[in-house]
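In what follows, structures are represented as structure tokens.
Read-outs: derived from the displayed coordinates by stated rules, not from any lab. For clarity, every value in this text was computed on a predicted model and none was experimentally measured. Cβ atoms are built from the backbone, for glycine too; each structure is taken alone.
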Structure I
Amino acid sequence: MTASYHPDRIARNTSYLTIALAIQKALSFVYFIYISRSVGHEDIGKFLFALSVTTIFGIFIDIGLSPILTREIAKDRQKTYLFLNSTFSLKLITAVLSYGAVILFINLIDSSELTRQLVYFSGLIMIMDSFTLSFYAIFRGYQKLKYESIGVIINKVVVIAAGVIALQMGYGIKVLILAILCGSVFNVLYTMFLLFAKIKWRPKFYLDRDVLRTMFKIALPFALASIFITVFGYVDTVLLNILGGVRGDSYVGWYGTAYKLTYAFQFIPIALAASIFPAMSSYFVSSKGLLARTFERAVYYLTIISVPIAFGVFAIADKLIVRIWGDAFEASIIPLQILIFSLIFLFANFPIGSLLNACNRQARNTINIAIAMVINVVLNLILIPRYTFIGTSIASLVSIFALFVLGLYVTRQIITPNWRFLIKTLAKTVVSAGVMMAMIFALKDSISFILLIPVGIILYFIILFLLRGFGQQEYIKIYQAIRKKLI
């Protein structure tokens, strides 16, 4: 039985999950500020290291199976029990193997007893989250994203409540990992209950050879992409801890704080990419002109947003870090000033990645990510021994820029947007943001940076408007979009 898809349902499901993820990201960032201030840079470094290690090993539990579950069940819901039981059974095996690999890894490297304990608990989180991922994949196949949206928010509330209570009672970083484990256990039980109630599923250890052969064949590209993306995103923290020696935990804490603040803005291109991907997929078939225009406008808007954020945060990084995290995190200032410029290329990578995937170039996109991952690893191995967490920040910036260049090269083979317009837009935003940054540097010692932020934003858009980088039509479009949302 093939499922029917209605545009209203798709839009509604997308809205559910987008809102839920936005709330989750906001709660996560505020919670991270709270716990990092409470436990200090060294313990938060241990905390981030444990989660990074198990996140990398966790990809070998799922091995790209969850997207396949969604796709195959969306095609034919009668396959639900067969595919779900086969995946569930296989994951029981891969979970044991991956957890064993985690234990072996953490005992082979030089780490403290507390760090090992954190990794052991984080390994359990890794297992729970992997099963939850597959269970939510079923509901994605059924177009029931509201359950995932609810679960995502409740999970974060459980984690934050348990963590805050633990810290208020005087417990340390170990209990914060247990708080995440509580949230993960809730998610598994919640999703299993929904599967029991909604589709009458009962867990059964059953490995269907034909099903697994089919899934492995389809899952290979997904698995490779997942491996490259995950290693690219988390290996820097692991290498910094290992190569940083006795101060590795502190280095990770300082670097991780700057990294979290930089990536707090990532929800902007994620939301835009989610909205333009269906259009790009359609235009690839029907109109290359509209495809180029869509890409062009996406890059345009992300450029006029990302450039002032990068310049502005660079200017107030010292005030921002000390005001939010305190003097103990002062070492995070330079990493933040380096990482924040990766935001410009990070933002641009989202429409580039969406374009490649929409135009059947996902294999090339995966290769680009693999190349960027290798660059990241090699640079970290070279720079960390000499420059510690500053070197890691440089490696991250260079590898994200490399991914941007690789993606741009492929983009030119697919479409021909108005490159002159985009280059002029970049130049105008850099000039406008540069004036804004100069004003902030001149006034930040005499005026609160909190007041400087809105003043800087206004000045930036005034300069950009005078340079004709942001016209009256754009202001009208934004006003109409906001008015439509409010009404």
Structure II
Amino acid sequence: MKVLKMAPQILNVIPKPQKIEFAEGEFVLSGKTAVSACKELSSAKKFLQEYLEHCTPQKISGDRKCEITLGLEKSLENLGEEGYVLDIQPGKMTIASSSPKGVFYGLQTFRQLLFSSEKGKIPCLKIEDSPRLGWRGMMLDEGRHFFGKEFVKKFIDMLALYKMNSFHWHLTEDQGWRIEIKKYPKLTSVGSKRAESPIEGNRNAGDDKPYEGFYTQDDIREIVKYAGDRFINVVPEIEMPGHAAAAIASYPELGNSDIMDYKPEVKTRWGVHYYTFSPTEKTFKFLEDVIEEVVALFPGRYFHIGGDEAPKDQWKNSPTAQRFILDNGLKDEHELQSYFIKRIETILKKHNRVLIGWDEIQEGGLSPTAAMMVWRDWKWASMALKNGNCIVMAPNSHTYFDHYQEDPKEHKEPEAIGGLLPIDKVYLFNPVIEGITPEEEKRILGAQGQLWSEYLFNTDKVEFMAFPRMFALAEVVWTNPENKNYGDFMTRLKTTLALLDHMKVKYRNPF
């Protein structure tokens, strides 16, 4: 293959591959294109064949026989299990990796190349590619608003196409419990329903419309399998000890029932609420039972316990909580939260799971075997790394996709929770913080975007807020910094937006 000294065009792929060599000639997809693969890649072969069958006719213009080969090669282990080589020559294309994961990501690159091609003509080239970071994710909050199984699958498809590998599923909140727990049926018969929601455009007024929704365990299994087939790990989040109003409304004995004016309910307004789990053996037994059912549905290594925004007011005013603090030799309510988190970690370890939570779990002390998501000040990242913890970078400054995309004073966008996060700021985000040791850098697992759903009233709004900012994040976590260029990214993004039109995605156009 004769390598060209000058790249003939921009390669319309996001995230940008690490190494690209253009060559003379082109590969022309035809109706006679054959796909071959080893037995271990039968799923990838089926995926590609089905994709080619659904290609629009204008993408298939050739009439000569050509071949696409999918292969596993031990010699490519240096690229890691998610790395791949895509080699395109006239009449022949090969996607190879040391694992099925890498082959799958090579297929996503091919899909984008094919869409941007003219009549199925793809330039000859060779790509060597592998990700910068191992955790490349998005979080979807369904506690505030429920979006349903078909949308979640569509969202997972978008993650897969752009080589994201983690779907963090926020399933419980003050405003709704969204996952069936068979031992505690009231969690869904009561906890999945609220009397009303804030009115769009007037966050202090209610719409007087009952709201509900939850996933059965069969729904969960179906979605987890769907994600797994696309090499996406689903991380469940069950909030504790705060953001627990829906659970406490379902089973009031789980809350601090010995305080004055104790009136548990599924909350109908956004914000931080004061209802936290009571530190009693009944509560820990409940949480252990819930965890047992949840881990049976989610085979992944990590279990997210929230741990954020847990007001200490009820614990301060509860004689039961104060007695628990005294009996267990704890200093104060902050140490009680630390005790709570460590107790839950012990339960998770029995199931071979790693506890992960928002950075408040570090307050009062954190076991070095737990992992942490950094959403506030980056000082929490440095502290956790020095403590030996693994972290996922999720700072609100760069990854909160519920924030406005342009200045809200211009009044050009629908209502959002606040903030300002334009796409260029997402693209400039560097998850690897400065001033850390090489060993500490290894404990930065990756980064993810957050879609908190207080103001994501429907699936169209989710897509409007997620895309195209997620594509900027996808390049942040996949592509090495020296290979990135914002102007080049925005040029490639134009083709990606045409692909979103084809996929009927309701994105925000940044141009």
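Cα extents along the principal axes in Å computed as 66, 58, 45: which structure among I, II? This value belongs to structure I.
Determine which structure produced the value 18 for relative contact order in percent (Cα under 8 Å, 6 or more apart), calculated from the coordinates; the candidates are I, II.
Details: I: 18; II: 14.
Only one of I, II returns 18 for relative contact order in percent (Cα under 8 Å, 6 or more apart), namely I.
Quick check: 19.1 is what I get for mean count of other Cβ atoms within 10 Å over residues 370-377, calculated from one of I, II. Which structure matches? Answer for the origin of the read-out: I.
Kindly point out which one of I, II the value -30500 was derived from, the read-out being helix-only ellipticity at 222 nm (-39500 (n - 2.57) for each DSSP H run of 4 or more, over all residues; to 500).
Details: I: -30500; II: -10000.
Attributed to the structure labelled I.
I have 20.2 for mean count of other Cβ atoms within 10 Å over residues 186-193, calculated from one of the structures I, II. Which structure is it? Of the options listed, only II reproduces it.
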